[in-house]
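J.: Right after this note come the structures.
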Structure I
Amino acid sequence: MTCPLCATAGGTVLWQDDFCRVVLADEPDYPGFLRVILAAHVKEMSDLPAAVQQRLFEAMLAAEAALREVLAPDKVNLASLGNVVPHLHWHVIPRFADDPHFPNPVWGARKRDTPHAVPADASERLAAALTRRLGRALETG
């Protein structure tokens with residue numbers, strides 16, 4: 001079976017180097033929903049040496065900080081599930097009091113019909129904020 005995070009980007013790449021990538025997920029109800037995806041096919045954080053764990057954690061924190069800077073969410077949810085795709089990745093999800101599921105988890109019971117509105121240039125601003133925090137990205141494509 002082919003791993004979808006090895007075979008595809010897993011979303012719109014906002015930042016990438018040879019270690020990991022930060023992508024904007026295709027989640028219409030959750031504009032700004034990011035994934036931080038380890039480049040290597042690894043299943044669990046505990047499979048990584050401590051220095052590599054720290055580097056991935058720093059990338060995830062940079063994604064959270066970029067979301068807070070650009071979108072000013074009421075809360076940011078962090079999740080590493082991998083039940084369906086056992087390739088190490090973190091979900092970094094901006095949450096707003098008016099988003100479709102708040103205060104429930106994004107995978108919980110829906111409370112509202114419309115997503116929180118974000119600026120049209122949010123993905124460009126997120127990419128710039130990630131580059132400031134993580135350094136210059138490698139050329140992609």
Structure II
Amino acid sequence: MESNARPRDISEQLVERLVHDFYARVRADETLGPIFEARLSGRWDRHLAAMVDFWSSVTLTSGRYRGRPHAAHQALGLTPAHFGRWLDLFETTVRELCAGEAADTFIDRAHRIADSLQIGLNIGPKALRFPDTRVAAAS
């Protein structure tokens with residue numbers, strides 16, 4: 001399958017169920033739950049709707065998502081371990097709800113998103129490590 005082609009078995013209904021099931025796991029998770037709860041307390045319905053739009057845009061090219069994910073993840077103190085846990089929960093949810101090309105598509109996109117966010121936050125193995133030029137200039 002081409003990287004831009006989408007499996008026929010991905011639907012809006014599957015995206016919605018995946019998002020809701022996944023975030024139920026996130027909320028119950030002892031590592032990620034407190035981070036999300038601190039940020040989204042009282043705003044979960046809005047966040048879930050935005051995440052349905054996001055994953056619809058990512059997998060169905062609906063174009064509905066208009067957010068700024070990199071900005072939303074700034075100042076949360078996230079580490080590569082947080083992204084690893086997020087991916088574990090996401091992959092578990094995906095494997096329970098779909099298989100084949102649909103599962104592969106969701107998981108591939110999730111890994112790309114995690115990489116992109118970590119690069120944007122300058123953490124993780126793919127982060128761009130720029131030398132601190134302030135130290136060199138002060139010498």
Structure III
Amino acid sequence: MSQETTLILFKPDAVKKNLVGTVLSRFEKEGFVIRGIKMMSLSDEILAEHYAHIAEMPFFPSVRNFMQESPVIALALAGEGVIGKVRDLLGPTDSTEAAAGTIRGDFGDKSGDSKMRNVCHASDGPDTAAAELKRFFQDGEVCER
């Protein structure tokens with residue numbers, strides 16, 4: 001496995017429930033290191049770019065509204081094979097399908113919003129991670145460690 005850096009977005013449900021520290025601690029216990037972290041409010045433009053694959057879908061306005069309910073926390077996280085390992089730690093996108101012990105299984109929404117209110121977004125591959133890190137962090141905001 002190689003050294004990678006991925007993007008994690010702590011979604012509004014995680015921020016509102018004060019879960020950021022708890023989830024971040026799980027990542028750090030796995031040996032991953034923080035290379036950048038910041039709180040930000042997401043504009044319509046950044047959300048349209050980030051969700052370009054669904055921006056024309058009829059449900060996109062509800063995704064946009066949810067992601068603008070509160071600021072989010074953007075995290076640049078590094079480690080050996082971090083992209084796949086973080087996705088394993090999170091569990092499936094649908095929190096109702098996530099096993100206990102995974103982040104989404106323990107903290108995700110178990111009602112009708114289980115695919116959206118699922119604590120965190122995580123990049124799904126190296127190319128996606130590079131594009132997403134560039135989208136959410138400016139030059140100099142992701143530090144070497």
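J.: Have a look at I, II, III and say which one yields 3.3 for distance in nm of label points 7 Å out along Cα→Cβ at positions 88 and 104, as calculated.
T.: Here the read-out was taken from I.
J.: Related question: Taking volume of the Cα convex hull per residue in Å³ for each of I, II, III, which is largest?
T.: By volume of the Cα convex hull per residue in Å³, the leading structure of I, II, III is II.
Read the figures in this text as sums done on the coordinates, not as results from a lab. Because the structure is predicted, anything quoted here is derived from the model rather than measured. Cβ atoms are built from the backbone, for glycine too; each structure is taken alone.
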